[in-house]
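Next up: some structures, all given as structure tokens.
What follows draws every value from the coordinates through simple rules; no lab data is involved. Just so it is clear, the structure is predicted and the values come from calculations on it, not from any experiment. Cβ atoms are built from the backbone, for glycine too; each structure is taken alone.
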Structure I
């Protein structure tokens, strides 16, 4: 099963240093039954893209509580055994939990398929969105617009060999 792990650049640097994602259990995003129902598509690529988008929003939430992190969303795509990630059937239909899964234990970063990171030119929009997230969650339409503007920026695809460059170690 492919899962999408939300991080920040400091979180990616830590994973690179330790060689592991999470300590278990940790939250990731995947194509769950609730996400399939919400997205109403049978196209697996579209569903995977939706799960990636949910993880990007979770990365934005991590940025909102870490003002020192670079304002770039980070998502690591990794394949785990089918039983290693489970969705909570009680939370599945909740809008905030769409696609959310719990990964039972740490996952070796070497198992990652790819890394997805905002481009430099997205930093201003992502920073503004991180600052507006709480208001957007509270129903503020102007703040929701700011968050949506950050979501308009596509995450760039990187090979795992590029992680040292992304975290400034190369």
Structure II
């Protein structure tokens, strides 16, 4: 069976861990060294999915666009959203201002791709006390946004929910 390819975008403010989430998902690697993405970097990863019949396993190639998060790039970033079927919008739980920008990123993405699916990743959850995490996740759940499938607490460093966010999005893209 042929491989299906789907474009997804990772977006969010600078320094929230978009590149680290991709590296953890694609290469199972993490680095504490901060390297700012300039423009866009595209990664690929094959994910498997199956229909009801076990012999009907197929592969989906995710084309993952890591989009620069700087304010100066924000004006042209929507041109890179075109053709995307889904997005992972990332906020940093240790920097509240990045969480306050999540709705802006959702609206910007949906203005270009109104029929797309979105996963919210609240990254760096390993740096916050456990008793606060669920409260934070509920605050940024966006229940009125039909395109938002779910909000996950993630950690690129520890691998928490990294595979899950991409797999859930991939399942909806099929």
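Out of I, II, which has the highest value for mean count of other Cβ atoms within 10 Å over residues 84-91?
Once mean count of other Cβ atoms within 10 Å over residues 84-91 is worked out for each structure, II has the highest.
In terms of distance in nm of label points 7 Å out along Cα→Cβ at positions 20 and 108, which of structures I, II is highest?
Going through I, II one by one, distance in nm of label points 7 Å out along Cα→Cβ at positions 20 and 108 is largest in II.
Taking Cα Rg over 2.2 N^0.38 Å, for residues 28-75 alone as the criterion, which structure among I, II has the greatest value?
Evaluating Cα Rg over 2.2 N^0.38 Å, for residues 28-75 alone on every structure, the highest lands on II.
Where does the value 15.4, 49 come from, among I, II, when Rg and Dmax of the Cα atoms in Å is the thing being computed?
Label of the originating structure: II.
Once FRET efficiency 1/(1 + (r/R0)^6) of positions 60 and 100 (r between Cβ atoms, R0 = 30 Å, to 0.05) is calculated for every structure in I, II, which label goes with the largest value?
I
If helix-only ellipticity at 222 nm (-39500 (n - 2.57) for each DSSP H run of 4 or more, over all residues; to 500) is computed to be -8500, which of I, II is the source?
II
Using relative contact order in percent (Cα under 8 Å, 6 or more apart) for the comparison, can you identify which of I, II gives the largest number?
I
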